[in-house]
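Take a look at these structures.
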Structure P
Amino acid sequence: MTALRERALASLQSVPSLPKHVRIQYDVVRQAFAVLAPEKVFWPNEISLDILRYCDGESTVGHIIAKLAFDYDGDQEIVAADVIAFLQEWSDKLLVKL
């Protein structure tokens, strides 16, 4: 019998980090950053990459949202919705730990 994993839910208090099997690496040929996971490669856009860089295991989602809203001079509520949705999707794919 296989045990089911309980789904982690992204919240403002979550402290996201990248699991050991996921890393960000610069690809010289494509001149872009890639997110590498076992047998998977993702090519995040600039904003997604910024979110992932803040997933340091120390910053809460609330702090990440505040930093990104400041960096991009964006509305905090809109940034919050986008960041939480992004982190939830990547957590569901086991690419971010919440």
Structure Q
Amino acid sequence: MTDKLTDAERMELIDPLLANGWTLKGENVAIEKTFTFTNFVEAFGFMTRAAIHAEKLNHHPEWSNVYKTVNVTLTTHDVDGLSALDAKLGAIMDKLAGG
């Protein structure tokens, strides 16, 4: 099991994601980002690649897809907030999306 991030850990791990377009949701309980691609196939391909990483981490996003847009929310339900897994998966998603 993973632990909820402390304020110092959140600054170290989550702040770089915030600088790359993620936003905090609620009282630091989740991060969100909208990824926009050129078409549905690229959006679906991104989701497929991200799903493989999520499965390896055993940490799954809340997400939705409409045409070329993928909306992602990352949180760790077991700790009622953000964990290092959210930071790791967020960074992987940014890399997969080319950002």
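Out of P, Q, which structure matches 3.3 when distance in nm of label points 7 Å out along Cα→Cβ at positions 15 and 39 is calculated?
Details: P: 3.3; Q: 4.2.
For distance in nm of label points 7 Å out along Cα→Cβ at positions 15 and 39, the value 3.3 is produced by structure P.
Who wins on distance in nm of label points 7 Å out along Cα→Cβ at positions 31 and 87 among P, Q, i.e. which is largest? Mind dumping the intermediate values first?
Numbers: P: 3.3; Q: 0.8.
If we compare distance in nm of label points 7 Å out along Cα→Cβ at positions 31 and 87 over P, Q, the biggest value is for P.
103 is what came out when volume of the Cα convex hull per residue in Å³ was calculated for one structure; which of P, Q is it?
Numbers: P: 103; Q: 82.
Label of the source structure: P.
Bear in mind that the values in this text are calculations on the coordinates, not laboratory data. The structure displayed is predicted, hence computed values, not measured ones. Cβ atoms are built from the backbone, for glycine too; each structure is taken alone.
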